[in-house]
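Structures are listed in the sections that come next.
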Structure 1
Amino acid sequence: MKNVVIGFVGAFALFSFVASQAGLWSVDGAHSRLGFTILHNGITNVHGNFDKFTMEVTTPNEDFNGATIVLNAEAASVNTGIEARDNHLRTADCFDAEKFPAISFKSTAVKETKTKGTYTVEGDLTMHGVTKKVVFNGVHTGNSKNYKGTPVAGLQISGVVKRSEFGMGEVSPGLADEVKLQADLEIAKN
């Protein structure tokens, strides 16, 4: 469950859009969510997110082809809406947030697909002290300006990671190994 969040969180963090110009972009935390979904007992989805995360995107071109994405999330900020479950997720049974406080993603390649405005985001996801190569999907949802007149872009990043590949074993009976990551992001040009 947390794997998803992290993966998501950071990993796919924003590459599915066309930038108005090359430069550095940062996530607007008030208008962004780094979330995850995991199947419980094979019948229902449990949702959660990470409340504290940062992300920066560096674009060398007028679009996000070849961009560099760096995302960091605080494992202890996991939030599923149920305090007892969140406290358990922070323990050594799951994220082990005290020993591994950060979940991070750094892209190694961001490539536009055959469909304009969609990207393949490849990179290294580190969670629970384990680093793995992952691939996420990105969709650029549009460009605008915020209330300060700063250029902003919308992104949706998604993908699937397996908890077991990050050394996170049986957290709770009935939880699936696969975690779906979904990041809904608004990034602002610095």
Structure 2
Amino acid sequence: MRQRYRERPRDNDKHRINEAIDAAEVRVVTEDGEQLGVLPLADAIAKAEESGLDLVEVAAGATPPVCRILDYGKLKYKEQKKAAETRKRSSTTQVKELRIRYRTDTHDLNTKLRKARKFLESGDRVRFQMRFRGREVVYRDLGVETFDQVAEELSDIASVEDRSPLLNNRMMITFVPKAGSAKSSESESAE
């Protein structure tokens, strides 16, 4: 006979509060930081309710577990604000990749360069990749010339971060935005 799958209750919260604490005795700390000592769980919950607050387990690994008397709603709110601030401050830069050939025509190359400028102005890195098929490897010096031309065209907004030699029939060049270029374009668009 098949056993049915039972969904376990999910514990999305990091902290256990009040009756969810499973220890017999807990070390209690008040909202002000005053130590009340080790108390039975029922007495600790009663003290928290007496002050109109919650008993929150802050150090489950300690013996006995450490619990703090505080407003759980405020704690959750502060944690959410802190997480939002962390997300806001963390910047994610992406590497955008554009593929060209050593014989890419001028108009097509200009289109790729406009796309690269757009990416660099938004703060992303840009990697140009050039692939040589079969006997085209003989023309790698034309590929180097094309990369030199690309680097010269983008020199006002970006600097070369990495330039790899021919590896497995591929050459790559990576650009990073110059320090002031992304910020200056943002300030111009704001005006």
Problem - Origin of the value 9.1, where distance in nm of label points 7 Å out along Cα→Cβ at positions 42 and 106 was derived from one of 1, 2 - result: 2
Problem - Per mean count of other Cβ atoms within 10 Å over residues 34-41, the highest-valued of structures 1, 2 - result: 1
Problem - FRET efficiency 1/(1 + (r/R0)^6) of positions 66 and 114 (r between Cβ atoms, R0 = 25 Å, to 0.05) - highest-scoring structure of 1, 2 - result: 1
Problem - Highest-scoring label, criterion being volume of the Cα convex hull per residue in Å³, among 1, 2 - result: 2
Problem - Origin of the derived value -1500 (helix-only ellipticity at 222 nm (-39500 (n - 2.57) for each DSSP H run of 4 or more, over all residues; to 500); candidates 1, 2) - result: 1
Problem - Of the structures 1, 2, the one that 14 was derived from, the read-out being relative contact order in percent (Cα under 8 Å, 6 or more apart) - result: 2
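We did not get these values from a lab; they are worked out from the coordinates using the rules stated. The structure displayed is predicted, hence computed values, not measured ones. Cβ atoms are built from the backbone, for glycine too; each structure is taken alone.
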